[in-house]
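Following are the structures in question.
We did not get these values from a lab; they are worked out from the coordinates using the rules stated. Predicted model only: the values in this text are computed from it and were never measured. Cβ atoms are built from the backbone, for glycine too; each structure is taken alone.
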Structure P
Amino acid sequence: MRLIALFIFALFFTSCTAQQNKFSLGPSEFNSILLSGKDKIIIDVRTPEEFQSGFIKDAENIDYNDVHFAKHISQLDKSKTYFLYCLSGGRSAQAADMMRKSGFSKVYELQGGMMAWRNGDLPIQYGNNAVLTDKISRSAYDSIVKSNQTVLIDFYAPWCGPCKKMQPLLDELTTEYAGKALIFRINIDENKKLSKELGIDEIPFFKLYKGGVEKGNYIGQMDRESFVRILSIQ
């Protein structure tokens, strides 16, 4: 049985995935409501680049990280019903919370975001500039993890706060463990198919391999002590 270590305690770890609440809908429920024909406004709060790489039909792109996001939201009709999503649920949860505090009463989020939507094989539309081919194939991935060294795969995204905070530490560990362990980073935005195949549905997400055998999965932001402990697992 694989060892699965889940670092989910808020005092120690944070992740880019939204916590469940009564306004959070799973992919199937979210899709069913969108197909019901009821009046709805779908908002994709990812960056324009992410939006072009695949979005839900009829979605409007309003980038949560744009400095004018609050202004765009303030111009919307507060009597309407809104359905928000991002990549994994973090940004849409924050955006929805902002809207509710501003007087919007009917705001729902896609639990797990587009990662969960893709994993559910639900319909996706693509922009004209979409890149549909992963940068890292499954065969290339398998070659990497079959190394005789310890291999730690870091699944991240450029917009993920905890991922960015850990990057300097991971860079240090990469140098420190040179010849003993390989720390390899995979951008999930550039490797959607691979991420889906491997069951990556939230980030930060780490997979540990020893001699080509998967030893554990780790979720959330971690400190040096935690990484050292993981890398020493036999």
Structure Q
Amino acid sequence: MTKKLFFQAIAKFLLGVVLVGVLVFLPAGSFAYWQGWLFVCILFVPMFFAGIVMMVKNPALLAKRLNAKEKETEQKTVVKLSGLMFIAGFVLCGLNFRFGWFMLPGWAVIAAAVLFLAAYIIYAEVLRENTYLSRTIEVQEGQTVIDSGLYGVVRHPMYSATVLLFLMIPLVLGSAISFAVFLLYPVIIAKRIKNEEEVLTKELAGYAEYKQKVKYRLIPFIW
């Protein structure tokens, strides 16, 4: 671990907290938005401790996760679309609270929070299984195909976890209305997967055979 990596991780973490806070509470017009505080806690508390674990045990993986600069043109488009979806979804959640359009009952919010944390656990397991994971589409030196554990079930378990995570966000925030916005995410991630598999098939030895072995990309028995 280096001081540069440490400060980079802390800076990005704090920036994330501020940005999410602004997107959640500013449209809501109030800090009495308890669903917003719940979301901030279940998002950033696990993230903080996961970052500490990676910083101590696998700083190289942490560095990869902090690098979000895409090289593939198509992936840059995917990132932009995802960003617009998140902004629109968060703002709509806040407005839904401010004007009381349709707030989900407390039990539904708590159930969504439990599923959100379950998805976080799956995400952490994927990071444990595959130390080559970066936030950008690339084939790294020495990279090999992982075909065991969750990778023996679907080819992109990390994306499976993020789909569950992101679909739970509007529900944790109590907004069934903005759930419709976040339904765009599976479509966006499908586009990312298509391009990613083209790159991996071309550049990563054994990936074509892996696709024959593991049939499903994202959801078992569906796709």
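Brief remarks on what is shown
- A value of 0.60 for FRET efficiency 1/(1 + (r/R0)^6) of positions 48 and 200 (r between Cβ atoms, R0 = 25 Å, to 0.05), calculated from one of P, Q, originates in structure P.
- Identity of the structure behind -9000 (criterion: helix-only ellipticity at 222 nm (-39500 (n - 2.57) for each DSSP H run of 4 or more, over all residues; to 500), calculated), options P, Q: P
- Rg and Dmax of the Cα atoms in Å derived as 18.1, 54 - corresponding label from P, Q: Q
- Label whose coordinates, when Rg and Dmax of the Cα atoms in Å, for residues 96-143 alone is calculated, return 18.0, 54 (choices P, Q): Q
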